[in-house]
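K.L.:
So, here come the structures, one by one.
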Structure P
Amino acid sequence: MLLTILVGDSIESCRSADDPEYYGDIVTALVRILEDLNDYLQSNATMPSIYDPASTGRDFRERWDQDGYSNFRAGILGSSRFTVR
């Protein structure tokens, strides 16, 4: 669930509006999503609020600690370095 919320928070519709090919095919979309998620995570060194997208006001940060978030953030950074366009 946390991954889904973080990916959803990192995707911006303006990118595809400005460039219709930004998420043009499955491979490109997956690469862009990983890059966008990495950009989002690297701009948040400390764990951001991870609110329930159903607008309940619940913050899912309780499911992670800072060490777990930092490990995830480092793993995504490492994975994004291997993306090919």
Structure Q
Amino acid sequence: MPEKLATFRCDDALWEAFKQKAKANGSNASAVLLQYVRDHGDESSDDSARRSEHLDARINAHLEKRLAPVLMELAELREEIAKFAA
């Protein structure tokens, strides 16, 4: 399928904030916008199950990223407790 290069005007500060938020979530501005277009562009193929799965995947990825440091610290604490129990 041919691709369209899309351009639009946006406030500089708003665009920079959008790019930073996308980066903080492990993505980039182009990928976030492309996913939005895919999710909303073709209403005939839009079904709630697909949207729900996509949302679930995004939530899971976000939670895994946020919980990783906590889980690492928990593992370290368990090791320390095991030393005292031995």
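Every number here is computed from the coordinates shown, using simple stated rules; none is lab data. Not measured: the values here are computed from a predicted model. Cβ atoms are built from the backbone, for glycine too; each structure is taken alone.
K.L.:
As an exercise: P(r) over Cα pairs in 10 Å bins from 0, in percent, calculated from one structure in P, Q, equals 13, 29, 27, 15, 9, 5, 1. Which structure is it?
P.N.:
The read-out comes from structure Q.
K.L.:
Thinking of P, Q, which structure, once distance in nm of label points 7 Å out along Cα→Cβ at positions 38 and 70 is computed, gives back 2.9?
P.N.:
Going label by label, the one that fits is Q.
K.L.:
Oh, and also: Out of P, Q, choose the structure whose coordinates give helix-only ellipticity at 222 nm (-39500 (n - 2.57) for each DSSP H run of 4 or more, over all residues; to 500) equal to -17000 when calculated. Don't jump to the answer; show the numbers that get you there.
P.N.:
Working: P: -17000; Q: -26000.
Computed on structure P.
K.L.:
Which structure, out of P, Q, was Cα Rg over 2.2 N^0.38 Å, for residues 22-61 alone calculated from, if the result is 1.23? Provide the component values of the computation, followed by the final result.
P.N.:
Numbers: P: 1.49; Q: 1.23.
Of the options listed, only Q reproduces it.
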